[in-house]
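**Student:** Scrolling down, you'll hit the structures one after another.
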Structure I
Amino acid sequence: MLLILFFLTLLIGIIPLIILFLKKKQFRTAYGIVPFIWLTAIATLYELIGTVILRINTNYWFQVYTLLEFTAIYWYYLKVLGHKSRKSLKISLFIWSTVFIISFLFWDRSNKATALAINSCSISLFVFFFTFSYLKGLLENTAKDFWKASSFIFVAGFSIYYGSTILLFVFSQLLFEIGKYNYWSVNIFATLFLRTFLILGVWRMK
């Protein structure tokens, strides 16, 4: 059952990009989410071909993906938040870049766990901070039905996914003690939630 859910979660990663093509918005980076949608689709194909079929060592891939992931998320929040948060975004970019460089001290070809934990947690903290800024802006804005906006759907998806990422690393030892199945179940469900929110958000883009 978990294997079926894994492949389902993996394959729906290309659906948001397909919807963008149908809407003819696949190259409009003014929509901040577009780079992340492309990255998700590319990651889906790589994981299917490179990891599942060819069984290529994933240690290099996770470091490269982390850099691309942060870049895409940074671009999204830059577009959503605009000039008001530009200074904070620049500071966070410097801090994250420093953390990413430090993560290489804990990385090698046979062990990616520590570097992955450092990078994933730093991205999660970035998402939480600027999600708070986004929600604060919503409270100051009296617009109705804000939850129907694609930007809100994307932010909600990021919050759920990266919140789950933090919990995974905090309680990873406990989850593994209970059973490795539980650890990967949480990870797969979190990814499924994110990709579902991406589909909904892209569908509502105007």
Structure II
Amino acid sequence: MQQPHIIFIITDQQRADTVGAWGYPHMVTPAMDRLAAEGLSFRSAFCPGATCVASRAAIFTGMYPHTTGVYSFDPWAGHRNWVQDLADAGYWCVNIGKMHLTPRDEKAGFHERTIVENPTNKTHDNGGADDDWGRFLTLHGQERPNDRHLTDPQWHEKHQGVPWHLEERFHSDVFIGDAAVSWIRAHRGDRPLFLQVGFTGPHEPWDPLPRHLDLYSGRPLPPAVWR
């Protein structure tokens, strides 16, 4: 039997009540709705960790946080993970986007990585301006938004949510999606592909593209869960 290609997409810090197909009609999520309609939805699934790093470590190692010892922003690449198993089974393993490894450049079983970490990170150790998205911005003469916010007195207000102000292609999630599509189209290898696509959103900063924000103009929304 031929080994299938595998694409594993992860969004960051996304609640279950933000998917329209799961009974939340105020949400406009056509791509996710299509995936839910054409595939399977595991509605009883839950995040095994309270932080994104703990959850990622659990997902990729198959172990709970109390076994990995990863509860917060702790290193976890020392544990065996199933990406390494896929590589051993002949897969060409590629990560595009967020993996939240420490050190950031760990391979963790991947043959190739296009690294994009939290847009809010302000130090190189935690993924700052020298990740692949930051280099893309620099190459095109753009300033990484969080670096600009270091000296922006309105940073805290903007942290609460403002529309994206640069060209769409410079948004971190657009960059990740475009890079993933380009990689798939260019793949001509004779090995099966495992592609992990890690979007940084909807984790803060909440910086929606204006055209996405416009989808909710005049749309009734439920009260905020927390204020």
Structure III
Amino acid sequence: MISVVVPTYNEKESVSEFLRVLKQNLKTEFNVIMIDDSNDNTAKVAETSCKQLGIKSVIIHRRGKKGKGSAVADGLKLAKGDTIVIIDADLEYHPRYITPMIKKLSDCDVVTAVRIRRDVWYRQILGALFKFAVRLMFGIPFETQSGLKVMKRSAVKNIEIESIGWSWDVEFIKKLMNNKAVICTHTIPYTTREFGSSKINFFTPIQMLLDLIVLRFKL
């Protein structure tokens, strides 16, 4: 079985379509574990959609914005499938790529999606600087900030995520590398958000850098 961990924050506009295309693209048994910090009824919309679509689900709504890293950590604790998928619900990472990524698990422990970016110039520069900082501080040679990761449960069952914010991906990948896990990448096209609004703002790059510095002293 596949356990699909979905951390959400104010994705009311996209979550129904996300669940529909998730079911459309996963042809094997799966369940959804959604950890939701929203204040816009995302959880209620998801519950209704899962019932209508016949999707097995565990949907937990938490009070307050506790952070994506915290949501992923809680979701992984509930995941019982031999294969685990972590995916955002905004459809910037389409569920159609899950199956080809799962096929790569025959040679890898974890597969992370890497998007071919066609972004505005300043976001390209910020992204390049962030990747440089991650490589310099943690020795990770590939994109970490991915909204789609596929993995063997056996490879991640002992990984504890402590970062609650933007740096959770870096912590997760670094701890996997320390455990000698085989990590592969899967290139996918860049698609823009069709529903809702981005959670990234002017101060996000600064917060991301501060999170990296704090994480560097922890690991």
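**Student:** Any idea which of I, II, III comes out highest on FRET efficiency 1/(1 + (r/R0)^6) of positions 45 and 165 (r between Cβ atoms, R0 = 25 Å, to 0.05)? Provide the component values of the computation, followed by the final result.
**Tutor:** On the way: I: 0.70; II: 0.10; III: 0.50.
When FRET efficiency 1/(1 + (r/R0)^6) of positions 45 and 165 (r between Cβ atoms, R0 = 25 Å, to 0.05) is computed for each of I, II, III, structure I gives the biggest number.
**Student:** State the single structure among I, II, III that was used to calculate helix-only ellipticity at 222 nm (-39500 (n - 2.57) for each DSSP H run of 4 or more, over all residues; to 500), giving -25000.
**Tutor:** I
No lab work stands behind these numbers, since they all come straight from the coordinates. For clarity, every value in this text was computed on a predicted model and none was experimentally measured. Cβ atoms are built from the backbone, for glycine too; each structure is taken alone.
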